[in-house]
Structure I
Amino acid sequence: MSVSNSSTQSGFFLIEALLSILIFSLGILGMVAINARAIEARADAEYRTDAARFADDIVSQIALNVDRSSPANMQTSLATFAHQPTNPDCGLNGSTLSSNVVVTTWLGRVTAATTGLPGAVSTGQQIVVATAATDFNRVTVNLCWRAPSDTAVRRHTLITYVN
C-alpha cells in the first residue's frame, strides 16, 4: 500500500503564484518603459517636423522676396538674408546677425515660447547664402534647438538654390 506524503507538496503552489506575479510585473514595467520611450520619440518627431516647416518657410520667403531684376541685384539681395553665416556650431560663437525684416520676423516665430522650437535662440539659427558663380545661389538653413528633457542640441539642415 502506498501512502502519499502531502508535506512534500505544501507551499509549491505559493512559489508558482509568486513567480507568475513577478513575471507579470516585469512585463508591465517593460510596457511602461516602452510607452515612455514612444512618447519621447513622438516629441522628437514633432520637433523635427516643426524644424522642417520653419526651414521651408524661410526659404520660401527668401525666394519670394529676392530682387531678380539683374544678376548683380539678385546676389546683393540674397546676401541680406544671411544670418550667422560663419557660425557652424548652433550659436556657440557669435557672428553676423541679419537685420532683414523677413529673417527677424522668422526668427521670432522659431524662438517663440509656445509655438517655436524648444530651447531655440536667435543666435543659434543660421542662414548661409553662397552667391559665387560655382555655388548657384545656394541657401543653407541650419535650425538648432534643445528638447526640454534632453541635453543634446538637435539640428535640422535644409539646402536649396534660389534662381
Structure II
Amino acid sequence: MVADRLVAVGKVVKAHGVRGHLKVVPFGEILDGLATGEEISARLPDGSIERLITVEVRTQRKTVFLLTREVTTAAAAQRLVGAEICVPESRLPALAADEFYWHQLIGLEVVSVDGRRLGTIRQIIETGSNDVYVVQEGQEEVLIPALAEVVREVDLKRRLMVVDLPALV
C-alpha cells in the first residue's frame, strides 16, 4: 500500500492560552472542514512529523485555533510555532477541472505566452479579491494575479503555467 502524501494546509503562527491552543493561519479554505477527533500532522521546521488528534477546532476571522490531545500546555504549543499543519492528500475535497490546490501550484515553472521564462512559483499570497503568485527567478521576483485573463494554462503533468501579463502603463 502506498502511503498517502501529507499536504500542508496551514501554519502554526503562535501558541495561544495556557491549555496549549495552536493559532493556525490556513492556506486557502481547507481547514474549514476540520472537525474534532480528526488526525492531523505537524511538520516541524526540522522536517520531523508529529501526529495530533484534534480536541477542539475554533475559527475566528481568518485563523483557526486548534487544541489537540497531545499538546496540553503553553510550552508544548510554543514548541510547534512555525510547524506546518498537514492532512493526507486523500482528505482534500475534489476540485473542478479549472481549480487547483496551492501545493499543486507551488514549484510550477511560469512562462509568458511568448515563451519567456519568468521563474518558479515560490509562494501564494491570499489578498481577498484574488490570490497572487510570487514567481522568482534568481533575485528577481514577479507578482502575478491569479485571474483567468492572466493565467492562460496550467499543466500539472508538465509542471508548467502559461501567463499573459498585462502591459505596464
Among the shown structures I, II, from which was the value -1000 of helix-only ellipticity at 222 nm (-39500 (n - 2.57) for each DSSP H run of 4 or more, over all residues; to 500) calculated?
II
Comparison of I, II by distance in nm of label points 7 Å out along Cα→Cβ at positions 28 and 116 - largest value held by:
I
The value 123 for volume of the Cα convex hull per residue in Å³, for residues 52-99 alone, derived from one of I, II, belongs to structure II
Taking Cα Rg over 2.2 N^0.38 Å as the criterion, which structure among I, II has the greatest value?
I
Per distance in nm of label points 7 Å out along Cα→Cβ at positions 12 and 84, the highest-valued of structures I, II
I
Just checking, which of I, II has the largest value of mean count of other Cβ atoms within 10 Å over residues 36-43?
II
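Any read-out appearing in this document is the output of simple, stated calculations on the displayed coordinates, not a laboratory observation. Because the structure is predicted, anything quoted here is derived from the model rather than measured. Cβ atoms are built from the backbone, for glycine too; each structure is taken alone.
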